[in-house]
Every structure is written in C-alpha cells, then in structure tokens.
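Read-outs throughout are calculated quantities, based only on the coordinates presented, and are distinct from any laboratory measurement. Predicted model only: the values in this text are computed from it and were never measured. Cβ atoms are built from the backbone, for glycine too; each structure is taken alone.
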Structure I
Amino acid sequence: MKRLKRIIIEHKTAIALAIFASIIVAFPQVYFRIDHKEISQETGQPIYQGIELLPDSPWSARVREVQDGHPNFGSIYYKDGKDNPYLFQPLGSMAVGYMGKVFSLDINNTLLLSRFVLTFVAFFLIYGFVFLFSRNKLVALSSASVLLLAESVLSFFGIKQLLHGISPDDFLRIARPVNPAMIYVLFFGLLSSFYLFYKKTDKRWLYGIASAVLFGLNFYNYFYSWTYLYAFGGILVLIFLIRKKWKDALKIGSIFLGGVLLAIPYIVNIYRATIHPAYVEAGLRNGIIETHAPIFVGFVVIIALVFFLLWFPRKNKNKYFFGLALLITPFVTMSQQLITGKLLQVFHYHWFFHKPIAVIFVLIIIFYILDHKNLISYKKALTILIITTSFATGIFIQIASYYGGDNDGGEVAIERQKYGPIVKWLNKNAQKEAVVFANNEVSHMVVIYTPLNVFYHRAGMFSLSATKERLLNIIFSFYRLRGVGMEDTREIFFAERGYLSSNIYGMHYRELLGSYEAIPDEKIEEILDIYIKTLSIPTTDWLKKMLAKYEVEYMIWDKKSDPEWRLEQYSFLKESAVFRDIVIYFFRP
C-alpha cells in the first residue's frame, strides 16, 4: 500500500494528464446526450434516441457480438458460421464487452466506460515505458500526450489541415471503440514488463512471466502486434548471439517461446481457418497480396534511426541495443514479403508501431541532448509546449468532429437518431439471432444496437461465411429492389464499379491496384453476365428465394434513402411497424 501511494505521488502529473486525456476522449459522447435533449418539432420526441457517436467503427459491432454471447467471432454479422475459425482476433473486443457486462451496461455505456478506462491505461503505460527506458518524466509525459492526442498532425497532411483550421481526423483515433487503445495497452504493457526483465532488475522472474503472458495475449488481439513484437524479439536475440552473449540470448528467447506456448489455441485456430474452403477468397478480400516487391520503410523510421545512431548514448550497451532493435524492426516487418511472397496491409505497422516508436526515440534523444548541454529551462519549456499543443490539438479535433464530422459527428449523428425507434422495436419484438434485411446504414445500426443478425453488412465479406455466391446473391438482391433490368445493367454496373469491387472482392483491388475502382473491366463483365442470367427469374421469386435461403425474418425499408424498393407490392411481406419514412416488414415464407 505504501509503495502504491509512493508511485501515485511520484507520478501524480502523469495520472492527472491521463485523466484529462480520458475526459477529452469520452466527453463528446457524454455531451451528445445533453446537447440533444430538446424536443424535435418534426417528431414531437427528444432528438436524442439512443444512437451515439460510435457507429462508424467496425469495433462497436464486435463488442456487441461479445455481449450477445459470441466471442469466437466466427461470423460477426451473419446467422450461420458462428462456429467458424475467426479471422479477426477477439481479445480487445472481449475485454471491452465483458467490462460492460460486469456493470450490466448497454452498448453505449460500455463503450463510454472503455473510452475513459482504456485511454487512461494507454496513456499511463506509454508514459511508463518511456520513463523506464529514459528515466525522464518530461519526455515520458510528452510522448504519451503526442501519441494519444496529436498523432494525426505528425504528418505534412495533418499539419496542413490544422493550419487551415480543418480537423486532421474525424474524432481522435484513440476514441475509436477497442482499437487502437487495446493495441497500445498490450503493446506498451509488454514493452514495460519486458524491459524490466531485460534490465536484470529485482524480481526478474516475475517480469519474465508477465512478459511471456503479454506476448501471448498480443496474439489474440491484433495480428500486426505479435508479428511486430516477434520481429523485434528475433532481432534482439540475433544481436546478443552476434555479441556472443549466449545466456542472455537464451533468456530473451525463452520469453518469446513462452508467448508462443500461450498462443497455441490461436495457432490451432489459424490452421483451421487455412483449411476452410473459403479461406483463399477471404484472405484476398482482407487485403493479402501475392508479391515479392520491396516496400519503402518510410521517412519517419529513417529519420528516427539516423537520430538514434548519431546521438543516442552508448554507455549503457544493453539499453542501446534494445532501442536499436526496436528501430530496426520496421525494416523486417516491411520486408517479410520478400521471403513469404505475401504482402499484408503494411500501413497498420506504420500507424500503430513504427511511427509511435520513432516519435518516442526522437523525443528521448532531443531531451537527452538538452540534458547533456544542461539546458534545463529549454527542456521544461519544450515539455510545456508539447503537452499544451497536444492537448489543444486533441480538444480541437474533438470539437471540430462533433460539430462537423462526416462519419459520426455533425448532422450525421443527428440524422441517425431516426433509427432509435427502429432498434427499440426490434429489441422488443424480434427473437434473438433473427436475420434482418436492410440497407447499409440500417444494417450497421442493427448489429450494434440489437442481438440480431443481418442479410448484408459492409464488413461481412471479410468472414469465412462470405462465399462469392453469397456476396453475389446479396448484391443482386439490392439491384433487383432498385429495378435494375436488362436495358440499364451494363451502364449501372460500370458506373458503380467501386461498389461492386468493395462488396465482392473486399480490399483486394484497393491493395493490389490502388483503388476499389481499379477493378479490371473483365471482372465487371463477369459479374454482369451472371446477373443477366439471373434476370430470367422474376424479381418476386428471386427475392422470396433469397429471404428463405438466408433465413431473413424482417425487412426494413427506409423510403427516403431507397424509394425504388417499393416493398408494399410483395404479398409475402407483412407490414409490422411504421416509423415515419421507415417501415418494418415481416417475411412470411
């Protein structure tokens, strides 16, 4: 207890800033409830109807899936395939989902709580690692502030946007449900415990166990975390082997081996996924590209490495090689395709690992130089400048996004309140796991705010349940409802090539050729030919067949968004509820 009290007193500034950062991250969601309590003149009801600032992220639906009793993530959006091997690691969503269940919270309050808790923990762990490594509180406070609140301006584009008075991001990235907050919690938690083990401190065995456990847990949270960490571990072991420090290399390797042992269930899951009939197609949709082409590591990494080689002190050899290994790791993660022939979405490494580590080391070196030259007043002034600027930037991004965001803020957030009565009706009247057919926006509301599944979801194509036949059936059903017939099919399909590309081939052509619209013409022709052949089946028969095939029970029609659907003409649909421009139908096979 005395030690805890001493830690709190010693690091009270970090704790205070972590709390302040958490408030900045969570406040827009809280304020939205207060800001829109007034009665709408159109509906006679309060504007706020329970739809909060979280729908744009895919992680919201994943947290809901956990709370609905499906933490396996075999099929997040579809009714079938719940027992399939998962392709998206569930740990982060499980942590957030169960955090809410402990306190019996709904999805809104679950994510609100996580924004407070995870931001605080992430801030303190970043601070903790940098402090342990540098023994400098000022650089630790600066690093945590920049990475969580001003990360989006650490680029030319971000600075340019900010100087023009435009938010460089749509809400802070750390405010997204689950990740990147959980990425940072596990990543910097691991680096902190592993560095204490690496330093040969007292209770080394305890830090070794903690490191092995955290290494193992990273397998279950984010693919790019464990691949980065094992590249780092491999480099560190190699450095010690070159230095002929055999025992140290063995001890470090044992930690990584312990992590692998904890990851055995994950490895088994991946094996099961690879032998699934839909794995190859799903892998392509998830952005895996077959290539041996080299990838540029990025200027931020090179600049940080140059800073390190020129100015980082070499007196403490172990600390020097630890930092060197972290900064060399990007050259491995960005080059693995030279051997494997499989290129991943490498920007994930840049966003969450390469850039944060580079920023941390540049700041450590700058503060070291100021210390070395005994420029104490400059060091304090720089700290105040960085922290003040970071927090001011974070506040600006949150305010600008709240009032004018294109994804979750501004008029978009207010417009989405019309879906509040819909999800309330479904929660009251539909059986759990029922399937809903609706447009893109309504379907996303359904998977976040109800325990139901959907016929279509914009992220559904990334699961093993999403066969090409299924995806074509889904897309063709929407075109049928729009009345797209023989005479205008070609024109519409080529005009909407990006829509077809993303919904059938996922991220494949975006990653391979640079954009969704870059899909080859022959692929559009292939889809077009299949659709034309299906037109021999009348739309009424086609639609009834698809609803029965995928066990749809409800169709939701937003007349304002999709006036062409005209669902009242189908005798097998029974009107169940009407909410202004939105009608809910029950399907009678």
Structure II
Amino acid sequence: MVKRIAIVEKDKCHSEKCNWLCPKKCPVNLDEVECISKDNEKAGIDEKLCVGCGICQRICPFHAIQIVNLPSELKEEPIHRFGKNSFRLYRLALPKKGIVTGILGRNGIGKSTALGILAGQFIPNLGDYKTKELNYDNLIEKNSNNILGEYFRNLKNRKIKISYKPQRVELLTKLYNESVNVLLKKIDERNISDVLIDEFNMDNVLKRKLNELSGGELQKVAIIATLVKNADVYYFDEPMTFLDVVTRIKAAKMIKEYTKEKACLVVEHDLTSLDYISDEVQIVYGEAGAYGVFSNGKSVSKGINDYLEGYLLEENVRFRDYSIKYSKVAMTKDVQRETVFEFPEIKKKYPGFDLDVKSGKLHKGEVLAIMGANGLGKSTFLKILAGIEKADNVKLNRINFSYKEQVLMQDSELSVEEFFNEHKVEMSSGWYKQNILDKLGIGRILLNKMNELSGGELQKVHIALALSKKVDLILLDEPSAFIDVEDRLKVAEIIKEFTVKKEVSTIVVDHDVQFIDYLADSLLVFSGESGKHGHVEKALDKKDGMNQVLKLLDITYRIDKTSGRRRINKPDSVLDREQRKKGEYYYI
C-alpha cells in the first residue's frame, strides 16, 4: 500500500502553458527516474516513486497538484478510486436497522460518494480503477464479516429499496414541473403525505410549482418526498439547509419517526441538528479532493466532540492539527457608530401575506443579523433593501450595496476566474486575495467551472463576490448554507473582519445560532405567523435578541461543557425549565 497520494486535477493541468514545469523540478526525475510523466498531455505521478517533497505542488501555477501523506494507521486498500492520481474513498457508512446514523465531515472527502455507492448509483472498484468488470461479488466477499456484506447482497438481488434526498434541493426545480400537491400525491407510497404536509404547515404552498418556492419550502418538499417512499433505507444529504431552528427540530422528529424500524443515514453540517437527530455518529476525515476515510460508529456526544477535537482515540488518528473551540462570545459594547443608512417603516403586501418592518438605522462596522421562523419575510426584506422588490408605502433612498441571494442557481460554463472577471472583481488586490480569496480557499478552484462546483464551493464564491464590491451595505442571505463545520466560523470571521476593516454595514440572514452568535453585533427579530404575516420591531442587542427569538421559537439552548458548542435542551428537562424561569433562553 502506498504511503502517500498524488492528486492531479486534469482539468487544471495546462502543460502547454507552463512548459512542463513539474517534471523539470522533480528531484526524482532529475535523477533520471520517471516519477512525473506525460499522461495524455497531462501530468501523471507515480505514487510509488514519489518521495513526498511537495515541490511539484508548490510550483504548479494552476494549483493542479496535491501531495498528501496517508495516516500510518490506514493499512487497507480503498473501497473506490476514481482514477490515476484521483480521489479515493476508504470504508463506508454503515446503515443499521432502527438507527439514525449522523455523518459528519468536511466538504469534498467522499460523503456523497459513499451515499451514491450505498444507494446503488454505481459499483465501487475496490481501488482498481482500470478494471472494466465491476460487480457486487468482490464487494460482498470483502465485507463478509460485517453488515455491508448482507447489504450489498440484497442490493445486488434487488431486495432492498432506497429513498434518497439530494443535497442541492434547488436543482429539483429542473426535474419536476408539477405543483407541490400533485407531485407529493403522485409519489406517496405510504399514504402519509397529508400528515407530513400538515406537520410542516405547508397548506399555503400546495398549489405552487417547485420553481415558485423558497429554499426552505423546497427543502420541506424534498424531505416529505423522501419519507413518502416505502423504502428499507433512507438517505438525507444536508436536510436542514434553509430551515429555521423550529422547523429543523420538526424535520428531525419527522425523520426519526418515519424511519424507525428502517435504516437511516443523515449527512449534516449543523451540529445542533446532527446532535438532535442522530442515534450514533460516523466521522469522515481526510483531505478534500484527495481521500476520505469513514470512522467506526460512535455515541453522538463523543462523536461530535471527537470531531471538534480533531482526534479519534480508538483509531489513534489525528486528522486535524487544531481543535475547534466555541469560546464564549463577548457582547458587543454599545458604541456610537456613524450611520450608513436609515430605512423608514416598510410595508409590503402579497396575496395572503403581508410584512411590516419598523424604521431602523445601519451603522459603519456593524453586522446586523436577522433571525426568525421561515415564511416571515426575511428574504423579502433584503430584496426590498436591494431594490429587487418595492415597498408599498414608501420609496427607499438608494445606497451602494452588494447582495448574495439565498438560493444560488449556477448553470454557467464559465470558470470561477472568468465569472469573477465578468463581475469586475479586482483579484490583483493583495488585501482581497489574502483576506478573502485565500481564506475562503478559492485560489485552488479558480479554474473550475461554475456549474461543477459543490454547494459549499458555490456559496464561498458568491460570498467572495459580495465582498469584492466598493459598497456601503452588504446583504447576505444564508451564507452558512452548505458550508462545513470547519469553515463556518472562518466565514463568520471573514465577514466580520471585512465589515469592520472596510467600515461598511452588513446584514446577514441565517438560521445557524452558533454562526450568528459569533458574527452579529445586533439582531432584528422577525415575528408573526409563517406564510401569512411578518412583523419586525427595532433592532436589539445580541443577548436580548437571542433570548427574544428563541422565546418566540419556544426553544432553550445550553453550552456544552467540553467543546463550548450550543446544544438544544430537551423540552421540559431540568435545564429547560430553569432557563425558562430565568428568561435565559440562550444560555450565555
């Protein structure tokens, strides 16, 4: 077994432009041993000859090469390999009857690939990417001593039925043109769609088509569409994206209730939701784009805390050289800041829904967070400020702004670099490159096509775009969506630093309580009745705002003593009752 992996992203390798720089500088090649060779006019690296010096990785002008040392504890061959110098996956998630298994790991390390294998979308090659004879027999033999052997035997014999919710729910609008009601009735095999629609309070959207729904509404439809299938195994890829805190709890309860006696795997980056929904956790570690390894199953609390620590004791693997700590966030002092923009009272009415927002001020260097249940008009408010929608009662003064929408549809064949150039992003700025592009990891995907980006990569590109403009106001609608655990606090830090450094005002709509706690100076709390009426009073300081929004949502949070992460209290638990009595719904 090789000790290291050499990854070459073929679409980034442009040997005709660099004049074959990597083999000319490779010390093994200089000793007249061909470690780096031509492979269809692209670089090919012999992993058995590679000494791991990393010179080729450092000098490649297109960031096409990645040299990664494998953990010494990893002794087995991969379950699947995509090709020479390509990503490989070690081990798989274990679907267990009657268990909801949470899958926790970074973007780009094989979680969705594993779900694809388990869902029967393709047969893994057991590391032999050259073989053309793929079948389940070798896979069954390899896993004869664990539950996957029987699982793949049933999959081969078509004795197992699978229901799968994809990550990118916005792409469903391209596949289905029916109304919500017609679609769900058509695919309902368990006669439960009416019950689930009622639990999600979706009566007001039943006659709409999918392309008329918000991100949260689309997510609800996707969850229901997955649960109404009469399956043996249910897979949910990031089911909590776009949902408010209360709806996430409803979705978690719904998934647990309607998959009991079945096997269920849930991939999720929101730790609070993963904690709430899972019976056990499997961690996926590795290097993005290079390799991924599934750990053994762990208890939920230990699994999440091990992941944050970056060390798996049982496997004796340290997969991250730092631990993620959620330290206590200081309350922002009430300082006098220069006003950037004042908005008057805003009223907006649609058939069946109206929004009323009291007047307010936005200040230099301030991050104003917006929280509240789905369907109260948060995104509508941003669109009114951006001039996409118009208020009914007043004409707003215009201000220079940038706006990142909630749902990001990107069909463009342009590369990320071409996309930035088209939007006149000044990438030559040293400060912007160092503090935005490099910190978001966008440098390595500049040559990737926009329509090939993952959800997390697409989100980062649009955040970087929003932060590239010379504006006074930045509007960000759910910037944490699809972003993994490691990067969420990094994204919050980038937005915060940019807001202060550039003396702009930033408004952020998001449902991740930990993300908002880290990022916000003040809060605008949306109340009312979802889908019918939204109402907003003046902005509150963070402590009062957090307590008010969680009181409206009827949830209390506590702080985990080990990691500092925020956790939802069980209803009517001792802590829940104590915090409600004190009026401390968000325990700080």
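When relative contact order in percent (Cα under 8 Å, 6 or more apart) is calculated for each of the structures I, II, which structure yields the highest value?
I
Using distance in nm of label points 7 Å out along Cα→Cβ at positions 129 and 305, single out the structure from I, II with the greatest value.
Across I, II, distance in nm of label points 7 Å out along Cα→Cβ at positions 129 and 305 peaks for II.
As an exercise: P(r) over Cα pairs in 10 Å bins from 0, in percent, for residues 257-432 alone, calculated from one structure in I, II, equals 8, 18, 23, 24, 19, 7, 2, 0. Which structure is it?
Clearly, the read-out refers to I.
Given structures I, II, which gives the highest value for FRET efficiency 1/(1 + (r/R0)^6) of positions 17 and 233 (r between Cβ atoms, R0 = 41 Å, to 0.05)?
Largest one: structure I.
Tell me which structure, out of I, II, gives -8500 once helix-only ellipticity at 222 nm (-39500 (n - 2.57) for each DSSP H run of 4 or more, over all residues; to 500) is calculated.
II
Among I, II, considering only Rg/Rh (Cα atoms, Kirkwood Rh), for residues 289-352 alone, which has the greatest calculated value?
II
Looking just at mean projected area of the Cα convex hull in nm², which of the labels I, II belongs to the structure with the highest value?
Answer by largest value of mean projected area of the Cα convex hull in nm²: I.
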